[in-house]
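Visitor: Please go over the structures that come below.
FYI, it's all coordinate maths here, none of it is from the lab. These figures come from a predicted structure and were not determined experimentally. Cβ atoms are built from the backbone, for glycine too; each structure is taken alone.
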Structure 1
């Protein structure tokens, strides 16, 4: 508890300091959710994570940000594996995008959010609801965009960061920015490790004690990740740019064992290593009435389980091209094509598959009427080698009903089709893969409203969205007569209401930010088809690992160079199997504070501390796997020119 005590002392000390938390940086271009993306998706819910929340979580990974500040559900073990469930969907129903690359595994279909360090990125964009019409296969639930800004540095600036946390957690990172205003390079490097030897109460039954095993310590759950992103950006002129990005990553962890194994097989140790190479280059031209961009990429993913020599890897070659023609000041037409070739090399596949080609053609149109009503139409058709993919159209609108000096009230609506092509493992893994699987086929309906209010000293928004998602051919691995096998066995219906608010209050030198994110999400099997009669017992009941209620509340205050705040998040109980097994609801409360010390304009230090799970709760996010009790982190960031 020494580190926790140091963090508490830090909170007390900075309470008497003066300060302001975040450096202001003028950014010319926002890559994540630029106007062209949102303009052609009228009625879709697309948001950027607020800068203060993003800055606060720079020492963590994507799963921690999602858990603490969004209504999305996260299923995780203690630092080694975390998967997302957006609006009741599966992890492989949300695409994670870097440039023009969906980083989800082509064999598994999903990403481990514990392996996505926030320190490497400048912003995070969140898209709620079906996004297949823009992002392609695997975006039935939504999409996450990992954003990197162009700063067009003239000269040199840099930063270095060090974090130390509980259970031997360490993070080291640096960012280097160098250029002449037209040509810039950005180097981002990080190294992260954690022993993860936290105490917990082990509920596994011990027959010798005739009760719970009792106090225990997590063993063999270490994590070690490292990576670098190298960028080169060249501005040919104001409206013509060229970008090259390379993300090289190596992730390793000991696979956390469940409570029973940890208690009675303490020497059990298994490991998983993942190596990734992701290259993306893009040319953008906006000089004339026709704006267009061309992009290409290469991806190499390799996974090694427990030092095995069995190969599980894929390579991808990607090409994207699209153009937008501005018909008038209030209407545009956009079209494009995406192509990728995938080369799998997996020891357990029952085929000599060498290559699979995917081609997507998409067309979009948007029209604004009298600066009050915006309508968009999107059409997408994918073609996959020896596979039939459904046509996916989408229609949406955004309407400014009231626009006054102090407030604006708007309404949105969207209807969109979506799909997911089964992964290579789903189709070809031996045993259990099924090459005759159908693509998952969904339709999403959404209505939303947004109220924005601004007066002197007070500004904020309130949003309410209702959605209904119906997915046919939902794919599951089920325990059938021949063992585990993949099959299209379900029709799943997910519906719900999301409520969000965010407010900034300014009183003299004080700034207060507060907000609420809440999701009510009933999601059920509506129908079971095929021979999977065992699925019938779960019809009409909440789907596994999707909480009916998820809520987040946060409050922070800034005075000069000092910032302090807390966040509170609640996750309702969750079913963990098609039986009646559940994990109980849990509530987590976290504290954080920071202080900026400015030596001069060229040298700035930022000291930060966080204390997590201050209620010291034992809880589970994945059945049978413990999570840490109270834990903390200290960080120092140094920025200089």
Structure 2
């Protein structure tokens, strides 16, 4: 199996050349310590830790899995030791407030850390990843007392967190939740009910687990308007913040899953467990969106991570595996055959992986910079605007990147042929692991309905207009001008991108008009519209990367071959992947008739 290597050169290219993190951080007084030298050290040290400690546990963790015995969950061999190193190095609190023991560095740096961790060992990354969502929820909606009680240990990493939404009778339709919260005389609540599919719901890595739980108060309104949010610790907390008695919340079982087997997915039973209201009564779903949006961007990273890992393994194999001679002539005359990397179809699959992983990484880093603004914007207006923009692109990131990430992981297996089907190479694990990404935190269909229903129709496309205008402004700034050779080199990208963004604007108006007449049209067009939007978004990122690489080539900056490879990968993207928008633009605008006219009994 190929050893994992963190894509440090590509990360630094995005950080330094494309998005210019240094200039971005200077806008925020809170980030004065995030100097280029410190950023470089953080990326380098995170890469070393993940390559040396986490990656070696990825395959063994999948093979061993988590074990369950009478309510006790044990993580695979090596996980406890690696987690202890993780928290001792301060990785958990990297981007959280200094006042609670964190390092106070930008959210965007925390996302880079999460990507490297996730690519090296996605199952391991689930444990601290869920904690970050719990921490963000408490920071956003908790009282000062709750922040002081829970944030220091969560930031330290000696406690972890979960998100408890789903129940057996309901997944996406949270209005069907039955878990109840009865008020106690001391101001706490007794939480009773069962939750399923709880990632990191029970394990042996931390001394306490803080569950963020959706439940109903007595006489609450029906549906989603009657849901409140509660903090329910595994162990109750004493007044001095030491651990008290065990709370009656127990693990009934863990799921026997297709993938991410080293991540415990628990059934949790709350039997009058003591909980504490967080946020306003009956506004729990709104508060939980803080957690869910964190998780959805994190899940988008899984698509990128699976693409990157599959690419690394299949690239090494394609350079080494000998099979047949190249169609254009012998490439390795001293060998019995040529390496398969010289075959055009193998290159198609490799370049698809490369374009998706690098383009997807750029999309998530773009979102990370917006997340910094939502946290530290100078005014409430600026923070709210950034939050709305992040809300618009989040369903695209989550659904698009997980769908194309699965495609990319599948291509990695295909390059290996029959060997890809064998466990020892790690590619079938990679494919199994990433398959969940388009399911949890809202399926692709749910994300698409969110995009079309809430972000386009209810918003009257205001956020869409801003984003599309931003892309067109970029295209205008880098369009061809006579006498400027760099802009001439960009013409092939800018022309395609600007033309399709104009089509995107027209199609969106048409979509809004058709949706007024046919409600089913919203559901029939939504996934294709989201994927269409995703290819345009990624095209924007590849145009930006090509622009930066061309600038570097003109100025003689950076590694020449690296920058040439960026431009050539951009050419591949616009030649081979971006044209998918043509088919999607037709299918998404078709009436819902061919979907809905067939009778249920005719299936």
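Visitor: Consider the structures 1, 2: one of them gives -2000 for helix-only ellipticity at 222 nm (-39500 (n - 2.57) for each DSSP H run of 4 or more, over all residues; to 500) as calculated from the coordinates. Say which.
Guide: Structure 1 accounts for this read-out.
Visitor: Looking at structures 1, 2, which one was mean count of other Cβ atoms within 10 Å over residues 68-75 calculated from, given that it came out as 14.8?
Guide: This value belongs to structure 2.
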